[in-house]
Structure I
Amino acid sequence: MSDYICIATIQLCREIDAPWLLRSAFYMFSAQNPAPEVILHGMQAPHVELGDHDKVTFFAGQLLQHGTETKDVGRFLYFPSTIDTCVTPKRCGEARLAALEGFWNDCQEFPSMPLGIWNDDDWDGLGICSICRKALRKIKKLVRHAGIVSRASTGFRLGTTWRR
């Protein structure tokens, strides 16, 4: 999605009073890492520009999204260090540590997209037992919701829910 379309989408959400769509629009716009002058001055042909409130909202949320949020996604790879019921703790622990390297590389390559890091394909190549896989999927889902999804709403100052 282009910067122009993102700004126009945010404007439209404001005009039609659709705040539940703003969270996604701000997240996607922030993930594109637009130039500060685009945020501050808008774009031409025809002119689109964020309102003053949305400019402040965007920068506050972008700082959060580009900061700790991306790194928090991978917390499940190292905490807890072992799963109590794991049948192969040494092998699973080594696999999780090996996955951290790839995860950190993804964080550096995609620092603004915490929801796009670690998807279903990554689980397939992890090489852990089914017990750990089930437990870690649950932990990741909780971390993702409690962290990124909840804080994105407050970081962008858009309320506390992503649903209408």
Structure II
Amino acid sequence: MYLRNIKTYLVELGHFCKTKPIAADLFSLEETENLSKGSRALMATPPYKLTIGFDEKKALPFLEFVEKLYQEYSGSVSIWTPLTNTCGTYELKSVFDFNFGFEFDVHEDGIVGLLTRDLSDYLLLDFFVNDSDQKVLEVEIFGENWKKASYPVDLQAGR
């Protein structure tokens, strides 16, 4: 599975990273599995959810939201996509190294996550076309630190 997917995975990661990822920088599959196991309890907690228009992630309120995420946790984060368990986790120095300006059609699953290195927080970005035929971004935050990073409620789609 690894050899069949690694090129696709690196291209996919390239859309989400501000620097070009290389295979040598990926965590081993064993390390990836350990991170996944370590985060299971975190994923069982109720998330904070918000939904915005997909393009709103490039606007100032969302960029300020990302700044708040960084203030709550400035350490390294790993990127999770559907191919991560097959190819390995890729770690960024901080949430600022994640490219929130990624394009809508970056991959067909429309999902990417960021897990803090200390396994205290997880940010899930789910992007899709809703029933009104609008491109939206649903953000789910698991853990206590990043939940403190509030987003203006009146700017959330559908509110």
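Coordinate-derived values only; no laboratory data. Bear in mind that the values here come from a model prediction, so they are computed numbers and not experimental data. Cβ atoms are built from the backbone, for glycine too; each structure is taken alone.
Values as computed for the structure displayed
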{"read-out": "Among I, II, structure where log10 I(q)/I(0) by the Debye sum over Cα atoms at q = 0.09, 0.12, 0.13, 0.18 Å⁻¹ as derived comes to -0.27, -0.50, -0.59, -1.15", "value": "II"}
{"read-out": "Highest-scoring label, criterion being distance in nm of label points 7 Å out along Cα→Cβ at positions 8 and 96, among I, II", "value": "I"}
{"read-out": "semi-axes √(5λ) of the Cα gyration tensor in Å, for residues 56-127 alone from the coordinates reads 28, 12, 9; which among I, II", "value": "I"}
{"read-out": "Structure from which -17000 was derived, helix-only ellipticity at 222 nm (-39500 (n - 2.57) for each DSSP H run of 4 or more, over all residues; to 500), options I, II", "value": "I"}
{"read-out": "Among I, II, which structure scores highest (criterion: distance in nm of label points 7 Å out along Cα→Cβ at positions 32 and 80)", "value": "I"}
